[in-house]
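Below: a set of structures, written as structure tokens.
Values quoted throughout were computed directly from the atomic coordinates according to the rules given, and no laboratory measurement underlies them. What you see is a predicted model; the values in this text were computed from it and never measured. Cβ atoms are built from the backbone, for glycine too; each structure is taken alone.
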Structure 1
Amino acid sequence: MLPSFRNIEIMKITKDSQQFMLSKAVWTDLIINGKLLSGITYFMLESNDSWCSYWMKMDSDCRSVLHRHTDVELIMLLVGTVQDSTGVVYEAGDCVVYRRDSEHQLYAQHGCIMLVVESRPPIIY
């Protein structure tokens, strides 16, 4: 069970903005380049031709696949903790920016939810 976090539901939509509520997110299986990432789901916040932002949820004892980013990726932990393949553990409130051509894999021992912002999908190994 993930720790509680402030609600960020789709509460209000104006011509200039949208507000979201995390507790109301409808999670979808994450599939990248045709590969289903088991135990990982997402909720798309915004996407256009140059970038996308989404919430990503990893189940307990979940490991992502090793992947490389062809551009910058920003991750902000909202709930729980996650460890990357370098051994660094990120906690709720932490933000990490992975540089172009960096490779990493994530592991969530107790599950987590994060905000991801990226401009191109990663290359999956």
Structure 2
Amino acid sequence: MSAVFAALTAIFAKIGIQGINSDFATLVRTLVIIGALCLFLTITGQWQKPGDISARSWLFLVLSGLATGASWLAYFRALQIGDAARVAPVDKLSVVLVALFGAAFLGERMTAINWFGIVLIGCGVVLVALRV
């Protein structure tokens, strides 16, 4: 389901940003997400007290939020000037980077076949991005 929604995100965003500033479009998207999540947490009763969250969790959630915001701004700008069919795969280079960062910073281990798959993903992104 995540992949389907991610694909729809690219298509809807590409259509939605036509004729408007990509940064403003990112703000609109963010406000929709905030509203939807507030509604979801309310309906499911999953709200938590902010004081129950550790300082370490707060730090990394804030850093994650900043990284997400930067990613979205860059993604929407790329969608505004490029083809969705090329921009979205380049965005998915994050899969390769997560594997590298996970191994380097979190001590996560992958097998040779896993690394081969990561290399194939990287090569696939390059092939899709080429304008041949």
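Suppose you compute helix-only ellipticity at 222 nm (-39500 (n - 2.57) for each DSSP H run of 4 or more, over all residues; to 500) for every structure in 1, 2: which one lands on -26500? The correct label is 2. Using FRET efficiency 1/(1 + (r/R0)^6) of positions 15 and 63 (r between Cβ atoms, R0 = 35 Å, to 0.05) as the calculated read-out, with 0.25 as its value, let me know the right label among 1, 2. The value was obtained from structure 1. When P(r) over Cα pairs in 5 Å bins from 0, in percent is computed for each of 1, 2, the one that comes out at 2, 10, 20, 27, 22, 12, 6, 2, 0 is 1.
Between 1, 2, which one scores greatest on relative contact order in percent (Cα under 8 Å, 6 or more apart)? Walk me through the intermediate numbers first.
Working: 1: 27; 2: 30.
Largest value of relative contact order in percent (Cα under 8 Å, 6 or more apart): 2.
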